[in-house]
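Once you scroll down, you'll see the structures, which are given as structure tokens.
Values quoted throughout were computed directly from the atomic coordinates according to the rules given, and no laboratory measurement underlies them. What you are looking at is a predicted structure, and each value in this text was computed from that prediction instead of being measured. Cβ atoms are built from the backbone, for glycine too; each structure is taken alone.
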Structure I
Amino acid sequence: MISNVSSSNFDVVIVGGGPAGLSASLILGRACRSVVVFDHGKYRNYAAPNVHGYLGLDGTPPDELRRRGREEVEAYGVCIKTLQVESTRVVERKGRQTTQFEVMANGQSYACRALIFATGVQDLLPPIPGLAEFYGRSVHHCPYCDGWEHRDQHLVALGSASSAVELALSLRGWSMQVTACTNGEMPSGSDIKRLESNGIQLCTERVSKLAGENNCLSEIVFDKGAPLPCDALFFSADQTQSSPLPSSLGCATAEDGLIKTGDKQCVDVPGLFIAGDIHSDVQMVSVAVAEGVIAATSANKMLLQQDAATRNDMKLNTTNM
């Protein structure tokens, strides 16, 4: 193993040890940078048995993907710490060029010249009895990730009136038997016509619970009326940032709660970069990995410019002596 890490001073600190953070650390480790990754061990896809849509690794269990990733990055001298980052701050700034951040974890200070947040988001599960039991097996939020496994089955789209309609229409590509479940809300007349023209059933009753056996959803039970038999449910729900750290450093958020980014995963804070679900509206593992690469190359380009400027200053100082 290459050892390019000092005790508490690094070129780059990465907060988040999922696909985006590990991908960024791989590129930076191969660029001969000293890197530490902080991973608190709580992942958005904790309930998913497999990762899908990732070329060459489709179907890999999330734990296995992270294990392989850790082995790969540690071979390049990347330090991984299973710690929760408590705070981050800018220690020194020279004009528009941030020269040092401080990261606090477990009471210890870590200094770096570039900081990457890959902290992700958390899905807010609908507060319906039984939903968490089936989550990741027959209840999902992303049809691109899990629609194939339930193709040609009876699918239910659960959400508020308009969001349930849009989700149901998207599920129509995976199955001809789709029901929009609005949980007590009535869609607009135009939305009802859209459902009818696409052969999608509408159910407006309020959901009481989900029922089934062995992680397999079999029916939706309502406050009134007969249960609705189904094979899988996809829900439209809100999400929240997993960490307050980006906002604490001044990162702006959009109306949907995602972090605003500019070109090459940069934000308004010099030296700070963003990768993964924390800002992306296309939230898939393959996208997070790609954004980790972009954030890493952007950070390394900045560091190379700083290194060149430092060498130039040293040369000038030596010449003037």
Structure II
Amino acid sequence: MKVLVVEDSAVYRHLLRTQLSEFETDVVETGESALSILRDWSESIVLVIDWLLPGMSGLELIEQLRKFERKHYVYVLVLTARTDPSDVVTALDAGADDYLAKPFDRSELQARIRAAARSVKLHDELVAANDRLEALATQDPLTALFNRRGLLQLHHQELLKARRNQSPITVVVCDIDKFKQINDTYGHPTGDEVLRTIAAALKSSSRGSDIVARSGGDEFVIVLPGTGVSGGVIFVERVQHFLRKEKNRNSVPTPVTMSFGIAEMDISGAEDEGIAKADSALCAAKSKGRDCYCVAENSNSQ
């Protein structure tokens, strides 16, 4: 359990560091120092703060912390010589979780920190459970790619970034050639294996920043942030190369091929415009005989 102590008294800093030695404890002297650490802190933590600090007070620090949007919790224990019941109410109303008057008993302090650690652990377990539920809600269970819901959420975020940065986005829509025939001839278990093979091809050919999704059936959508059409073509050619290498290791006797549509988005246009243009290009690729790609009209080829 990580503990951050904010205390301006050298005597109390030494005392707290000694009495909290069973925990991973850091000590700073001011609220500003604590705030700079916690602003980018991405884990749960127990914060032990003095009420009266030079500059930013302990309660002002709590007020600033509670404004942050964070997944993990900062549990706040206020230490102070102020013992009036109204002060306790003020600290708790400001966002503190617990309150301990100075001078304090070592065993009581340690017991309160252990109680804080239990509370933080429960919060972390809830966060982990919510993360698992979110993954289930946005992930395709067969291929482990994003599903359509996950695709649309992330596509929206990337489009907002592209508009801020004036950077390109290219969309690739693709599907498996004659997939129904594969299912009908070799059965659905073999069809599932083909879908997993395609998912592996798309993931291995993409970058970590790309969005790779199974949008339904045998159709996939790949969003390539910061990429023009030429980058989309390179991506497709990597996928085709992967499939050619896999054809002798796949249990399907016939080679598995795909058709692709590529379109660069107009980032000032409608959110679904890029996917729609890439889908139209996919239809053109199928009309050409499949196992190829087409680039949407009005897409920048640079």
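Tabulated data
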read-out	value
Which of I, II yields 15.7 [Kirkwood radius over Cα pairs in Å, for residues 102-165 alone, calculated]	I
Distance in nm of label points 7 Å out along Cα→Cβ at positions 110 and 230 - highest-scoring structure of I, II	II
Winner on Rg/Rh (Cα atoms, Kirkwood Rh) once structures I, II are ranked, highest first	II
For helix-only ellipticity at 222 nm (-39500 (n - 2.57) for each DSSP H run of 4 or more, over all residues; to 500) computed as -9000, the structure of I, II it came from	I
If relative contact order in percent (Cα under 8 Å, 6 or more apart) is computed and equals 13, the structure in I, II	II
Per FRET efficiency 1/(1 + (r/R0)^6) of positions 118 and 142 (r between Cβ atoms, R0 = 25 Å, to 0.05), the highest-valued of structures I, II	I
